[in-house]
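Pasting the structures in now, so scroll down.
The numbers here are math on the coordinates, done by the rules we state, and not lab data. Keep in mind the model is a prediction, meaning the values are calculated, not measured. Cβ atoms are built from the backbone, for glycine too; each structure is taken alone.
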Structure P
Amino acid sequence: MCIVLKIQYIIPKSERIVLKMIDIVLKEGYTVSNGGDTMRDVKTTAELWGISTTRVTRLCRDGKIAGAVKEGKSWLIPEDAVKPADGRRKGSYEEGEKRLPLPIGISEYRLASTQYYYIDKTMLIKDFLDERPMVSLYTRPRRFGKTLNMDMLRTFFEKTGEDTSVYFKDRMIWNCGEEYRAYQGKYPVIFVSFKDIKFNTWRETFEMLKAVIGSEFVRHGELEASESCSDADRKYYREAAGGEADAVALSRAFEVLSRMLYRHYGMEAIIIIDEYDIPIQQGHTHRFYDEVIDFMRNLFSGGLKDNQYLAYGFLTGILRVAKESIFSGLNNLIIHSVIDDKYSRYFGFTREEVERMAAYYRAEDKLGELEEWYDGYRFGDTEIFNPWSVINYFGIGCKPRAFWQSTGSNEIISEVIAGADEDIYERLEKLLLGEKFTTLIDTGVIYPQIQKNPSTIYSFLLVAGYLKAENVDISPSGDFMGEVSLPNKEIKAVYNKEILQKLDGIVSQSSAVSIQEAVYANDISALQKSLEKLLLQSASSFDTAGEMFFHGLFLGICALFDDRYYLTSNRESGVGRFDIQLMPKDGSRPGILIELKASKEYVNETQLEALAQSARGQIDDRKYDTEMKTRGVKTIFKYGVAFCGKNVKIVK
């Protein structure tokens, strides 16, 4: 039996009576019609579709059921609504259902969205179509979903012989209306990804560029014999597809291919270039920077600047590289960096998305650990989790590790440490100790500046994913200022590993391992011996032990003790300021105090020992252990260390 209640007009005195009638009808699972449109309640819809009421409610909330409306706390669904193809991919999980596999390493949209757990990012398409800039550049750290999103754009926009709308009909973009659906499958698309072009020479890099671009010509095989294209263009096609083009000729590739596509299809082409700056980074690291910049400038200019056959262009990368004139004269380029609000939720996972994912994989109790290890990024005003690490975390049964450090090289940190001055050392120490500081943020920073202008280092680390920025303000001149800090435990582990590798001259690997083993095993005797060995080896490895050395030593100690100690330097305790204090987080571990003294003038062994005794005595005389004793630390190691050139003396 079906009761249909038609509501035409409700006078105020009767309103509560009619609403009560509606409530009774809904409780019985019947349908309601508003102005002639018949609606069903959640329970009835769930029974008809063979799914739970929870899933129906979630589908309504996520906008995946066209025409669904919320009345009070209940949802009403049109009687003719079609069940979404796979609503559960938003993260719901029913008892007895087989869970979808995790998309580890999957960057193909069709595959990811149909056979794996996929977090819907298709509203990026709507946001783009609402503004339709000619060329868009999205800068984000590696492994934050850039390639998958670009393949999603290709699949949505590209005109092919296949009906690709099936990959979007159960996605949020499809519910946005015909004005957006009209763009689906409309354009010819040029798609290249430079993410795997990582070689040590320009010759090898160019050969790979030639292969990648040539493969895109081959993908458009319909153009080789197209009567709509000129003989000259078809000849160029054969050269590019066959890998015969030289650097000058290949720099015209996007210009020629877009023209051929236009003449063949009668529609301007979309050009998508993923990870455009990977070859540039390699050029900077391996000293063929000028060659790769010259080629890229001409390649992008031909395809993206004043190209009448271009519909839209999309680029992704880590850096913006605008100051290098790679996009010289490209006044139609809109840049979306990690500082900007627009598109901030489409690269990486939001908190809500991670919560749904945790619920789907029955790991709600792991949200705190996920936040501690992989949260902390800020893109614009959006809180973001590292998507690569979150997926891998679930993939190995919810065990936290530094997954991100194995996804590529960390030359940026290495270069920072190699060229660090006193200020950089001090700020790196602050970061490792969980502190933050205010700095200039330049999202248009370029690779050569890391050596010439130390103030750009933190901008590099920010855009590359090694820092997060908060409280960012923009000045009238266009410069940004903000507070930067480490986003999470995973990034701290990356810093620690890189710092220990670069400070091998100060903290040898053998000393690092022995100290970490002793701390992990809580072996007090072994820890004391290892610390003495560290102090002895580190000092004797330098001709002069100046301020820079001490900063490097402290930075190494920060990396060694990771999160088992609170590390501080030059802070008041008792009646003075200690040099180095390691306060244990676990009361069963020993506390450590180190007082350092250095002499630039030559002293004999007796004088050096006296200097070390003076440092050791200062710890007791000035009661540097006051804070530790107050916090209940029972065992405290106290070291007085004296340096003079390569000579060192340690007393305890």
Structure Q
Amino acid sequence: MSRFYITTPIYYINAEPHLGHAYTSMVADAVARAHRLNGDEVFFLTGTDEHGQKVERAAKKAGLPVKAFADETARKFRDILPALNISHDDFIRTSEPRHHAGAQALWRAVRDRGFIYKGKYEGWYCTVDEVFVPETQLVDGRCPTCHGSVEKIEEESYFFKLSAFQQPLLDYYRQHPDFVVPSGRRNEVLSFLEAGLDDLSISRTSLTWGIPVPDDPAHVMYVWFDALTNYMTAVGYGDPSPDAKARFQTFWPADVHLIGKEIVRQHAIYWPAFLMAASLPLPKQIVSHGWWLMDGAKMSKSLGNVARPEDYIERFGLDAIRYFVFREMVLGQDANFGDEAILTRYNADLANDFGNLVSRATTMIHRYCEGRVPTPEPSLLREPEQSLTASAHSAIDKARRLTLAFDLSGALREIWDLVAASNRYIVAREPWKLAKSGTSAELATTLFVVADTVRVIAELLRPFMPGTAEKTLTLVGVTAEPQSWRRLATGTLTPGITLGETLPLFPRIEQSIEELRAMSTGESLDANQPPAAAAPAPAAVPSMQPPAAAPTPVPASGVDGLISIDDFMKVELRVAKVLAAERVPKSKKLLKLSVDTGVDQRTIVAGIAEAYEPDALVGRTIAVVFNLKPAKLMGIESNGMVLAASVEGGKPELVSFDTPPPPGARVR
């Protein structure tokens, strides 16, 4: 069994937690879960950084003693972890006695090896980032990192001989090219190192909220010397007991420090230099992610443009938010956080693609196989079945590898390719037709392959969306096992097991963003902007029937109602194939169709529910108006119109073809 030790940065408590903190914790959680599923012994650490001038000032602003302020804010960071379903093993606070002991032990080790000396510090200090800034690095007199103001400080200070480690650090980086990832961050660190290092002031006398320097309590430790040590103290460093020493030997060095890009310098230069000075092993890797942007700016407490994760969890559900942040942010790059983007991902990826797949697969097994996984016929595992199984096998390998390498967006992309392949397989095999034709062996084989693939998808989703993944496994009759990735393979679903009760995983959200915001705040919408679900249907209705309340008169020959060929050619008619169909809640006439137009996949709302059952439409070739402006019907955006005909008062009948052309073919 391998051991894996992962840390988040310990979060600074000068303000309440926001989405940026939540994201880092969720990424670490996903990777920790993946290692556990792989059979590794995992230690996952998070916590709070509670010392320094910023905390003192924040406590004063709040009108609280600094210790009471620290306790209250740290509690908020701890309390949000269950709401995010974070599977951490320890939560460390830098105000704890165990951490004080560890930080002082590191100080003594560095001092005793001759790398700390006392002097006088005179220079610029950024209280936002808690860093000393050489005057040559100031930008217009401000901090080059956060662009905040800096303060001139003159006081007695202890210094760390950081300059002595310029060449050892350069050598280490050349010998360990993956020490900092992604490569862009590594290059930034190398540029900083090559420019030269000054010795670092590592104590202050102008504040008291910190860890006292050993043997000189008039000084408190520089917050970064203090805070970075948490990664070791949590696994026993500084504790003389045999158990603590054994734990430290077991888990140190850490495998991964996961951090945001704004604190790379402290982790990639200061921290390894401190450890080299103490003759301690360095962490194996520092993984740096990008920033979440809102309105083009970094989400930050100081700017006030932050998103509270609790608000979005309440609106969309936890696993939907986890899916969104993992899918949207590519490792190392910045990403935009916005309500519209979340709603689009929710309805398109989770409701339409994944939720629809699981619903169709389990519903058909309940309907056609008495709720038990059918037994496949090996001779009927032909090219379509083999192709889907090969896709699942490939997804297992790629998603597992990408997840462990922190490419969570890439891993989810592979999983969703398998979701799409499964939906295409169902459309191609048409199990509802097999059920009517009496070909039971072929039906059983088809539904087994679908259920087995859904099981694989659910297993691969466990690090990302643990609640949803385990619900899905229950739906296909499988119990989640703690180390399931070790043996995950296609074709291993047990025939005959009973499925769980069918339930919707991601019901579509039909409200607009404005409606959702109004619901969450308790406000009503502007009277001049009615909810989308109540908006009047546009003239282009998603069937060829005109609205009953506004019958269209038929023009007599030769009157002005005639159109020219040029007018007609403006209407683009195309062939489409129905991928999925379902009834629109609270409507007797509307069906929501997901169709393949040969160019894209889109949703069309059609008034044909009284004439057609949803299952009967899946796989059918239809004609649609392709270039119709989007319209909202019952809160659903419809992107096109289905061609149908009906006599006065009769039910609509879809336009059909003797020999169906491929999706995308023009209708002329």
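The figures follow:
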quantity: Winner on FRET efficiency 1/(1 + (r/R0)^6) of positions 355 and 475 (r between Cβ atoms, R0 = 30 Å, to 0.05) once structures P, Q are ranked, highest first; calculated: Q
quantity: Distance in nm of label points 7 Å out along Cα→Cβ at positions 243 and 411 derived as 2.4 - corresponding label from P, Q; calculated: P
